[in-house]
Structure P
Amino acid sequence: MTISYNGSLQKATFFLTGFQGLEDLHGWISIPFCSIYLTVIVGNLTILHIIRTDVTLHEPMYYFLAMLALTDLGLCLSTLPTVLGIFWFDVREIAIPACFTQLFFIHTLSLIESSVLLSMSIDRYVAICNPLRYSTVLTPARIVKMGLSSMLRSALLILPLPFLLKRFQYCRSHVLAHAYCLHLEIMKLA
C-alpha cells in the first residue's frame, strides 16, 4: 500500500516494534499495562465525578486537579490502546495520519500537563503568600483563562509538528522502535 506525499510514493503505514526481544512475554507484560490502564481511567473518572458533585470542592485547587485528571486521562487514552493492541492482537501497523494524530495528542497533552502543574504551583503560592487575597486573585474567570491559555499554548506549539513531519519523505525504513508514535523516532526515519 503506497501513498504520495510531495510527489513521491511511499508506504502508508509505520510499523511499531513494541518491546523488542520480549515478544514471547507479551501476554504477561500486558497484565500490568491493562491494570494501569483501567486504574488510570477509573481513578481519574472518580476524581472528576467527586469534584463535580461535591460543592465544597468547587475551589481553584480542585479545578486544577480536575484539569490534571483530564490531561492524564487523555494521555492514557492516546497511548495505551496502541500498546495493548500490540500485546494482544499483534497489531503493529499504524497509518501515517493516525501516527501523526497520536503524536500531536501525546505531545500536546504532555505540555498541557506541565502547564497545569505550573498553575497548581501558582495556586499554592498565592494561598501561602497572600492568603487574605486568595479569593480575589484566583477568581473563577482567571482559573478558566489559565486553563484555556495552557490548552491553547500547548496546541499551538505542537500543531506545526505533524505538518512539518508530513513534508518529509520516508523512503527508507518505516519501522518505529516504540509501541506508539514519537516525533524523534519519526524524524530519524525521514
Structure Q
Amino acid sequence: MKPSRQPTEDRQAEIVLTLLRLAAGRSALDISTSDIAQAMNLSQGALFRHFPTKEAMRLAVVAWIEAELLQRLDAARASASSPVDALRAMFLAHVDFFIAHPGVPRFIFGELQQADRTPLKERVRELMARYRERLAALLDAASAAGLIRPGTDHAAAAALFLGAIQGLVIQSMVSGSMDGMREQAEAVFGLYLTGLEVRS
C-alpha cells in the first residue's frame, strides 16, 4: 500500500521550518544552504536531493506561509458571528501566527525590501493580494450591515489593518522580544475599530 505521505515531503517540510527557525534570529537573505544543512545535521548534498536550488527552498517557504496563514485566517473568519468580529479574529490569528513563527515576518520583510523583481517576491505579493481580498470582502459585508462608518475607504482600511500588524512586528524586532505582543494587539485593534466608527 502506498504511504499517505512520502519521506521527501516530510524532509521538505523540515527544511522549510528549519529555514524559518533560523530566520527568527537573523536576516533570511544571510542564511546559506550550509547553515540549513548544519542545523539539520545533513550534508548540503542531502539538502539538494529534496530541493534543486536555494530559490526552490525559499519558494517552498512562501508556499508554506501562504497555506498556514490563510488557513488560520479562514478558520478565524468562520468562527466569528459578524464581519467586525471576523476582522478582530483574523487580526489576532495573524499576530498569533507571527508569535508562533517569528521567522515568518523577517523572511517576508526581507524579501519585499529587495529592489529586483523575483519569482519569490511576486509570490509574496500574490499572498498579500489574496489576504487583501479577504479583508475587502469583510469590510464590504460590515458596510452593507451598517456596522462601520458609511463611506469608509475599504482599500485604506485594509492597508491600515495590515500596517498595524506590521507595526507590532517591527516593535517586537526593536525590543528583541514578542512578549506582550498579543496584549498590544488587542489594544491596537481597538483603536482600529474606533477609526472605523464600529456600531454594535
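Supply the structure label, taken from P, Q, corresponding to Cα extents along the principal axes in Å, for residues 128-167 alone with the calculated value 28, 19, 12. Provide the component values of the computation, followed by the final result.
Details: P: 54, 19, 6; Q: 28, 19, 12.
It traces back to Q.
Could you tell me which structure in P, Q was used to calculate FRET efficiency 1/(1 + (r/R0)^6) of positions 16 and 136 (r between Cβ atoms, R0 = 35 Å, to 0.05) as 0.10? Please report the intermediate quantities before stating the final value.
On the way: P: 0.10; Q: 0.75.
The value was obtained from structure P.
Of structures P, Q, which gives 14.1 when mean count of other Cβ atoms within 10 Å over residues 48-55 is computed from the coordinates? Don't skip to the answer; put the middle values down first.
Details: P: 11.6; Q: 14.1.
Attributed to the structure labelled Q.
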Looking at relative contact order in percent (Cα under 8 Å, 6 or more apart), point out which structure of P, Q has the largest value.
-> P
Among P, Q, which structure scores highest (criterion: Rg/Rh (Cα atoms, Kirkwood Rh)) = P
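Any read-out appearing in this document is the output of simple, stated calculations on the displayed coordinates, not a laboratory observation. All figures in this text were calculated on a predicted structure; none of them were measured in a lab. Cβ atoms are built from the backbone, for glycine too; each structure is taken alone.
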